[in-house]
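In structure tokens below, several structures.
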Structure I
Amino acid sequence: MTIADQPRPITATNLDDAKAAGIRHGFFTRDGGVSEGIYRGLNVGLGSHDVPDHIHENRRRVSAWFDLEPQSLATAHQIHSPDVVVVDGDYDGSRPQADAQVTSTPGIILGVLTADCGPILFADPQNRVVGAAHAGWKGALGGVLENTIDAMIALGARRDTIRATLGPSISAANYEVGPEFVERFLAQDPDFAAFFAPSTKPGHAMFDLPGLTLMRLTRAGITADCLGLCTYAAPETFYSYRRTTHAGEPDYGRQISAIVITEN
């Protein structure tokens with residue numbers, strides 16, 4: 001594999017200094033994978049209809065970027081829930097139904113798969129606890145972010161030393177929703193009106209999922225940042241469920257965002 005064939009993940013400024021504590025992370029793009037056609041690139045979605053050997057090779061390349069073996073890559077069977085699982089030294093490669101994972105065990109790569117929903121990576125460098133969450137609108141509304149923070153604290157993290165970054169996700173400019181969607185949010189909290197703007201389509205609105213995500217993270221008492229990258233608007237770089245739907249394509253790939261505590 002040449003350098004050109006290798007994954008080239010994006011890193012976040014507010015997580016980069018965690019390297020000193022032995023924490024590495026990356027928001028991976030489509031670059032550096034073997035999948036072809038509509039899945040072109042680094043598709044790691046086991047739930048897609050891509051060639052299985054291509055998916056497993058892509059996952060191997062992600063693990064190799066962290067200098068670890070594929071069996072170290074822990075991903076969940078994501079179901080748009082608020083559920084969080086703890087991954088420890090007994091990890092056996094299973095994929096529990098959940099939308100976030102946390103660990104204080106070195107050598108386990110926590111990965112979250114997305115194709116418009118928000119991937120959030122969490123790190124507490126002082127206490128060496130990390131987390132990864134998948135937050136679409138259901139997860140963000142249902143509390144997956146707050147639950148991830150609580151699960152990290154249960155492993156020894158502290159709220160004031162946890163920081164998080166929201167990776168590539170769909171932007172408000174490309175996320176149109178119907179009136180019943182807006183009503184669901186406002187019924188929970190009228191302040192959520194701030195995350196909806198008028199659409200050109202009557203009765204519809206443009207939804208700011210990244211804005212909601214960042215608000216909930218900071219309201220939970222942690223330091224949070226956002227890469228500000230839209231999956232829908234960058235077809236050569238990211239997979240997007242909504243873009244695929246609008247294009248009438250039969251399926252779509254998933255990119256991965258991942259974080260690990262190294263052994264030293």
Structure II
Amino acid sequence: MKMNELNLVYFSPTGTTRKVVMEAARNIDLKSVSFDLTVHKEKKPSLKFKSNDFVLFGIPVYGGRVPKTFLEYFETLKGDNTPAALIATYGCREYEDTLLELKNEVESRGFKVIGAGAFPVQHSIIRQIGMSRPNKNDLKIIADFGIQLNRKLRTAENFDNVNIQIPGNTPYKKYGTIPLVPKADVSLCTECKACAKACPTGAISIENPKKTDKKKCISCMKCVYSCRQKARYVSKMKLTAAQKKLTKICKNDKQAEIFI
């Protein structure tokens with residue numbers, strides 16, 4: 001099937017999901033265009049794709065679900081029987097209903113999912129979990145996923161009869177995130193506004209970046225990673241409690257699962 005271009009649509013607060021998406025995309029022989037939906041935008045960009053486009057969606061798993069912030073951009077998402085592939089990254093616990101939910105969401109908007117993968121990576125909050133992942137072996141598996149997608153695009157005349165089976169349950173599990181809201185150390189904060197500009201949900205005030213709206217915060221840690229002064233932090237007591245809980249249920253040797 002003759003394709004037009006590769007469109008990368010992703011949400012990646014800490015940059016890990018982007019790294020995985022780019023590694024897969026590197027092995028697909030199409031010119032690529034990126035749509036980074038991590039930066040908060042009041043006006044949602046138009047995401048309309050043609051039948052001969054190929055779209056690669058990438059997201060981190062939040063509590064076994066697709067991040068709500070990412071789905072907000074789907075109001076303008078529209079395909080024309082457009083082939084698509086899905087990438088979900090998760091911090092070595094489980095991805096649960098995420099891939100199934102994302103598949104249902106994109107297919108209801110005119111896309112045809114021809115492949116999907118769930119890839120274990122370093123945990124975005126408890127960095128000791130999945131340390132340094134994706135590692136060299138992980139990247140080989142991710143690259144091979146891209147190679148398989150590329151082969152499928154080149155050899156198939158159409159994708160009318162493709163029906164990728166993805167694990168998950170409906171109704172989906174209840175949406176929830178780890179309730180860890182980063183705070184600002186007022187003694188270190190220079191009010192440079194880097195955190196406010198980086199926040200994907202607009203939870204940090206541009207006028208007063210020392211304030212965080214707890215209701216909007218999704219605990220993605222983008223503000224912590226963006227602060228050069230290291231003024232953004234999470235309560236050590238809550239972080240320790242989360243670490244104890246997650247260390248018991250996360251496994252550092254989790255392996256990727258690919259559906260194609």
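Every read-out reported here was derived from the displayed coordinates using simple, explicitly stated rules and does not represent laboratory data. All of these numbers come straight from a predicted model, not from anything done at the bench. Cβ atoms are built from the backbone, for glycine too; each structure is taken alone.
Numbers below:
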item	result
For mean count of other Cβ atoms within 10 Å over residues 37-44 computed as 13.9, the structure of I, II it came from	II
If semi-axes √(5λ) of the Cα gyration tensor in Å is computed and equals 28, 24, 15, the structure in I, II	I
Origin of the derived value 25.2 (mean count of other Cβ atoms within 10 Å over residues 133-140; candidates I, II)	I
Structure (I, II) behind the derived value 0.55 of FRET efficiency 1/(1 + (r/R0)^6) of positions 29 and 93 (r between Cβ atoms, R0 = 35 Å, to 0.05)	II
For 3.5 (distance in nm of label points 7 Å out along Cα→Cβ at positions 69 and 237, calculated) the corresponding structure among I, II	I
Of the structures I, II, the one that 13.2 was derived from, the read-out being mean count of other Cβ atoms within 10 Å over residues 85-92	I
Of the structures I, II, the one that 18.9 was derived from, the read-out being mean count of other Cβ atoms within 10 Å over residues 53-60	I
